[in-house]
Structure I
Amino acid sequence: MLKKINNPFTNSKEYNCFGCSPNNPIGIKLDFFIDDIGKVVTAEWEPSANYVGYNNILHGGIQATLLDEIASWVVYAILGTGGVTSQMHIRYRKPVNINDGKIQLKACLNKQEKCLADIRVELRNGKGELSAEGTIQYFIYPESTAKEKMGYPGIDSFV
């Protein structure tokens, strides 16, 4: 069973995230869900022609953006802090045709060592085929620093 993750940033005037703000007119407006044991974050998104790279194929940079965004929500809603992308390793396996329908995103913590978190990410095309996968490493802040410098509202705000 999946539970929708609350987006506590939506009431902030400065909030205009390309990945998850519902008010960004050119954004991708992702909503996130967490599994019932609190280990996996998922999302769905339907691409449009605005995000094409080549001949009806979803641009690879947009795919990387989608994966980076879902990884950040693992940091917020599972690790209980904020952070910044340190590095990304993405392997593109199959094309994502924009007219094949909704794509599925999935992310979970692979490992954490001190201030670095490796997050495993997957993107499946509208046919359900694994199209991109990888590891996104986040530099994570102590919760107090994330609250002070990033406006992190605390893990309870996401429930």
Structure II
Amino acid sequence: MIKVLFVCLGNICRSPMAEYMFKDMVKKEGLEKDFFIDSAGTSAEETGNSMHYGTRRKLDQMNIPYGNHLARKITKQDYKDFDYIIGMEERNVINIKRIVGEDTQNKIYGLLDFTSNPRDIADPWYTGNFDKTYDDIAQGLEDFMKYLKKNVI
């Protein structure tokens, strides 16, 4: 089983969007039994809060199902439990490493590092642009899945 953890700052916008988009993707590909997918934040500021209404609205618009998500903060244990820990921006990656320690097993990535155009995924909490965030996450997930199919699955 491939265990994937998506991480952003508060775990209410980008990382749960990526979590549910990826769950939908693997289900459509018939790979559900091969994956465990979750999300977390690097800050405890939103812990216990549900997804941002903009994230829910965008997932609804795209007919992507989601659960009763409650934000949580990444832990040191997550590094042991997950195969891939994927941040939405460079600042997330830096903070993930600050929380879990050195990445001795090469598990920590930026989502768009799997694409031909590595960059940060803008936080829609600040930009208000959930469409752009969705498009960037979709591109990253597509290329991440290509990577997995070529190297892991």
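Where a number appears in this text, it was derived from the coordinates with a stated rule and is not lab data. Please read these numbers as outputs of a predicted model, since none were measured by experiment. Cβ atoms are built from the backbone, for glycine too; each structure is taken alone.
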* Out of I, II, which one gives -13500 for helix-only ellipticity at 222 nm (-39500 (n - 2.57) for each DSSP H run of 4 or more, over all residues; to 500) as computed from the coordinates? -> II
* Can you spot which of I, II the value 2.2 was calculated from, given it is distance in nm of label points 7 Å out along Cα→Cβ at positions 40 and 120? => II
* For which of the structures I, II does the calculation of mean count of other Cβ atoms within 10 Å over residues 16-23 return 15.9? -> I
* **Entry that produces 0.96 once Rg/Rh (Cα atoms, Kirkwood Rh) is calculated, selected from I, II** => I
